[in-house]
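Student: What follows is a group of structures, each given as structure tokens.
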Structure I
């Protein structure tokens, strides 16, 4: 359940009372983990995997009602943030405009003591000064790419109030999230954060650390970019366009940038899912002028020595997203790190194949998923899969009725598949909120390779109330997952 998918009045989910209510609900049902999507400021197509900073939090999640309670906003100013449209989809432009407006008003009302707290906070966050300066320059140069800024202005003196404003925004974001996390932990809920593998080309991270990426220092253009070869999601592969890491350069100072990143991530979450983990074994490198990901090739990643350098006390708090193109190097890295990988039951039922995603193959140390943010919903998969796949899946999961296409909160076909994952030996089992509701393909979170209408799905309070709480409480207890 992404934060932006929570119910609420402001056009997008956030850290308000609705987050606390959701924690109460899942705790009552016997769940013990809440997996989130990245907290980053979204990039193109509203994707949280293409951000201007891998460190900075998405200020759209900030709850203005809490700023009102602190005396920094009026009731009327909070009402200005209320969204007049449908509650079923996130409206990023509306939320962005309104939240920034009230955050500037709240910032203007800070006293000296509050400003001092923010300055102390900024010194504790090593990444924050670069981020604040980057945001100042982006505004000053009207959104131009940093690669177009004149060389002499990259580190020019900035407006101190503007820098403090962006530090204040991150201060409020982290303070509000910490309250949500503490509440969840007290209720027995641990939080799984999501770490995108690459920052965006036009990000603060690349701007401030260009030498750590495969970039031409003269033109500030990437030499190679990230993507993946043809796979389950796309017959042409995916051309992401992110600059690739210069792993040899990063190794010179013991991967300090990554250590800082892991430290920051584990200050916010209890467990981290590393997106596109296989890139640490080998990564798909595409020449920067290519028009298709098919033109790429494999290059070696930093391997297990990287994790020996950075993981410190976090070895048992990492999930490796090991989906997609597989190989012996990925298997060897998983074995060397002992990180649990992922299994997705929607990938299991290719006729004639003995897939590792079939639940009888699940090892104890793995995270077993009904689906991910890149999959269609479980009901959508039943409708879209071939007859052979569907019949194999339903037979495997013990569903003997002919009415497999009926969805909704009590869908028997969906439940047969959910219970098959729940009764597997996997240490962890994870279900998307859409599949708890039995929703169809129109509730899909993301369609890889497209930019339109993704990352917008939201639930309402009424939807959450209709979920069969007793059913999930029952299977969590029955299969030892409570």
Structure II
């Protein structure tokens, strides 16, 4: 179940402009062999595909490498990022592997908080979106409006308003028949795809529960305040520490553990949950930032199936990234002991070759472009994104968050001639706790590079309100 986009202010709410120098962060189709590289030659007579990268950090550089590896007649011709050094570092890394196909001229190195738009307008064919996710809805919308094929990293939004903006772009991409491949990479993983097909075929029976873990150390710790140079604006400081601010990253359950959310949704046939109750908080003190370092979300699906996600990013703790999917006839375990296994009357362990899932994403994208096919991962990627936001908001507020409001029953009619009997009072709708109705907008409007901006305190369950 997906909610329809609305015509509210979500389509013009974010306008990030910087005057002067500066910068911006910036159905699966696989070949029989699972890769294009064996099929394509460097002297391919097909049209050269021009690639543009928005967000030139580690994940963006990786995405560009995989895009170039997927199609030997493609070139990286444009880059955009909020910091000049990111662009230069990415070019240096990529040029070592693809010396003849990294061709980013000085006038195609875009900086400024509107750099993404400059890149989209420069004549590229394929856009790779790998900026911090707070910018993703705006970047996705712009790329779709311009008719580009897109690789879009996860997640696709950090709040309800951004979700609707991105969902509208997904639907527009469907209308335009644009390829849109999502960065939920496990969906392209060889062993996981076989394991989930066995789920679909009923090898463990009906799913009765799921427990997923995403326990790891800190991903991008907040820099100490002493590292902030005199005169550095709040906006620049927060961008340099983007993972520690919810308006930029969505918090760890949305930015990182959303992979586990996506695998839960996959197992539940990409249907929305009914409700979620969650806990979370910040165990370790930090100088600045407003995100949690641990979550536990209990999602309820139709029929009473409970799916739990535990995530933690604290040094010195037990680490695990696994999925335990319990069925009425057995259990599928993924992430423990290497290959996925099914334990039960019908035992199974994956024994094939587990190819690079990051590469397979781009192989699928470029193969579809070359063959005139269309991949659009949009609806499932937006579902998983909003389910992640749902878990975060349940933890932030301490409330039971539902997927959608139930209809309010109409007041009973009063028959004529009922004497002095008073008409029944209309039933007041309860306070909405529906994530699909959320009006939350974490991103400030018209924010400039030099601005002061208070990103807000760390949420307090029982105090923080659902918006």
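Student: With mean count of other Cβ atoms within 10 Å over residues 75-82 computed per structure, which member of I, II shows the largest figure? Numbers along the way, then the final one.
Tutor: Details: I: 13.9; II: 26.6.
Largest calculated value belongs to II.
Student: Comparing FRET efficiency 1/(1 + (r/R0)^6) of positions 83 and 123 (r between Cβ atoms, R0 = 30 Å, to 0.05) across I, II, which is largest?
Tutor: Details: I: 0.25; II: 0.80.
For this comparison of FRET efficiency 1/(1 + (r/R0)^6) of positions 83 and 123 (r between Cβ atoms, R0 = 30 Å, to 0.05), the top structure is II.
Student: Which structure, out of I, II, was mean count of other Cβ atoms within 10 Å over residues 131-138 derived from, given a value of 26.1? Show your work: numbers first, answer last.
Tutor: Numbers: I: 21.9; II: 26.1.
This figure was derived from II.
Student: If you don't mind, another one. With mean count of other Cβ atoms within 10 Å over residues 171-178 as the yardstick, tell me which of I, II scores highest.
Tutor: Result for mean count of other Cβ atoms within 10 Å over residues 171-178 over I, II: largest is I.
Student: For which of I, II does Cα Rg over 2.2 N^0.38 Å, calculated from the coordinates, equal 1.03?
Tutor: On the way: I: 0.99; II: 1.03.
It must be structure II, since only it matches.
Student: Turning to a different aspect of this structure: Of structures I, II, which gives -11000 when helix-only ellipticity at 222 nm (-39500 (n - 2.57) for each DSSP H run of 4 or more, over all residues; to 500) is computed from the coordinates?
Tutor: Computing helix-only ellipticity at 222 nm (-39500 (n - 2.57) for each DSSP H run of 4 or more, over all residues; to 500) on every structure in I, II gives -11000 only for I.
Every number here is computed from the coordinates shown, using simple stated rules; none is lab data. Everything numeric in this text was worked out from a predicted model, so none of it was measured. Cβ atoms are built from the backbone, for glycine too; each structure is taken alone.
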